[in-house]
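Novice: Please go over the structures that come below.
Quick note: the coordinates plus some simple rules give every number you see, no bench work behind them. Just so we're clear, the structure is a prediction, and the values are computed from it rather than from any experiment. Cβ atoms are built from the backbone, for glycine too; each structure is taken alone.
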Structure I
Amino acid sequence: MTRRAEKPRYRRVVLKLSGEMLGEDHADPICARRIADIARQINEVKSLGVQLGIVIGGGNIWRGTFSREIERATSDYMGMLATLINGLALQDALEKEGIFTRLLTAIPMAQVAEPFIRRRAVRHLEKGRAVVFAAGTGSPFFSTDTTAALRASEIGAEVIFKATKVDGVYDSDPLKNPRAKRFARITYLDALKRRLKIMDSTAFSLCMDNRIPIVVFDMFRKGNLRRAILGERIGTLVSD
């Protein structure tokens, strides 16, 4: 008997990766092994026919909080350039997996990546290409969480998958409190009332206003991205 084909719950999604996801603690800001593992997981969901946009951070290379003597806007631009470095590394890993990939940047850099144009991004997705969004929003004072919410809204994504090192959202830090409670599901309003640090307030407001659910999950557990795409209950779902 042949196995029935698995049907993804979502057709178009945005995957949010922090820069720290690409590194090996503090030893190596860009770990080839870890990026290859991420690329393999992405390949698993691409084989399901899912249209995938990826927003990547730059915290493994640059964090403005480490450089308070640098003016904030300048520091933010440095962080945006760090996301381009990460984007190039991820694009390389994805293409080694046989995934046609386009790197789009909010800061024009013609020799490195295509400029972000909403219609072009949607067309790439429709053609089955993975699209990596780099350089944040192109403006300082906005996080890559806000970029994920903005790009998801622009391309009509059905959900944002926020990849983390923990298996969801807790009412307190599970590393400090062994009795911390994990939420299987929580509303936007409850998350705001509890001041849970899921995304920054600007990103969260965009998701809430545009009714884009957020799934917070542990991407270091093998197969979790695929399970999330298929609609299995993993991590924490944030929605209405």
Structure II
Amino acid sequence: MDDVLPNPSANRLLGAFSRAERARIYPHLQLAQMPLGKVICESGGTLRHVYFPVNCIISLLYVLEDGASAEIALVGHEGLVGVSLFMGGDTTPSRAVVQSAGCAYRLPARMLQDEFHADTTIQSLFLRYTQALITQMSQTAVCNRHHSVDQQLRRWLLLSLDCLEGDKLSMTQELIANMLGVRREGVTEAAGRLQKLGVIHYSRGHITVVDRPRLEALCCECYSVVKRETDRLLPWRTS
């Protein structure tokens, strides 16, 4: 781990806390390494901590009885993993797995629950995030049902970029296909078309978005719906 620890306020929710809230909660945060493929929780499992990603991406997957799965949402530095802890349920119906390596801060479940019930400002913030997450899940379901693999890939790339800083993603086409629940060949063809247009550059599991405005222009409305709702509900606060 680096000598200089990431600032918790790099997470959009933790950064929105007031000074008093930070003084009360930050000392209890623990930095956790999030290696690629790490399973944070399984479907039906109980979380002992809530996780606030700083520079990693965590995928929420719905897993069928036969083992097949599909991504229902992405969580990055704008959010948290562990909504069920303050929404009244002890377990979660989805699997949470690290899709892009990095680190996250975690907070004991009991402290999160106590703060949620005792502090109306934190309660409002977390409920607004939950609304944004539900919007993403709903829009993902619509996009996967009605839009082409090309459109799904564009939406997914933009949402992934929003989870991190910068314009680079470390993702294999096989991983993307698994997340979208489509054939790898379909992702390969869709990525190839974006590369020919000069929108992305792909090489050995590394994707660089060269022309983000063009990517947004080519994307279906599903991305902008999620982006607008997230920005409306979760303003930055750095004081």
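Novice: So distance in nm of label points 7 Å out along Cα→Cβ at positions 87 and 199, computed for just one structure, reads 3.0; which one of I, II is that?
Specialist: Corresponding structure: II.
Novice: Given that distance in nm of label points 7 Å out along Cα→Cβ at positions 119 and 175, derived from a single structure, equals 3.3, which label among I, II identifies that structure?
Specialist: Details: I: 4.6; II: 3.3.
Answer for the origin of the read-out: II.
Novice: When helix-only ellipticity at 222 nm (-39500 (n - 2.57) for each DSSP H run of 4 or more, over all residues; to 500) is calculated, the result is -13500; to which of the structures I, II does this value belong? Working shown, then result.
Specialist: On the way: I: -10500; II: -13500.
So the calculation was done on II.
Novice: Also: When distance in nm of label points 7 Å out along Cα→Cβ at positions 47 and 167 is calculated, the result is 2.5; to which of the structures I, II does this value belong?
Specialist: Working: I: 2.5; II: 3.3.
Corresponding structure: I.
Novice: Here is a follow-up. Identify the structure, out of I, II, from whose coordinates distance in nm of label points 7 Å out along Cα→Cβ at positions 215 and 231 was calculated to give 1.1. Provide the component values of the computation, followed by the final result.
Specialist: Working: I: 1.1; II: 1.6.
The correct label is I.
Novice: 4.4 is what came out when distance in nm of label points 7 Å out along Cα→Cβ at positions 23 and 95 was calculated for one structure; which of I, II is it? Intermediate results must be reported in sequence, preceding the final value.
Specialist: Numbers: I: 2.6; II: 4.4.
Clearly, the read-out refers to II.
Novice: One of I, II was used to calculate distance in nm of label points 7 Å out along Cα→Cβ at positions 39 and 79, giving 2.7; which?
Specialist: On the way: I: 2.7; II: 2.1.
It must be structure I, since only it matches.
Novice: In terms of volume of the Cα convex hull per residue in Å³, for residues 55-182 alone, which of structures I, II is highest? Intermediate results must be reported in sequence, preceding the final value.
Specialist: Numbers: I: 140; II: 115.
Once volume of the Cα convex hull per residue in Å³, for residues 55-182 alone is tallied for I, II, the winner is I.
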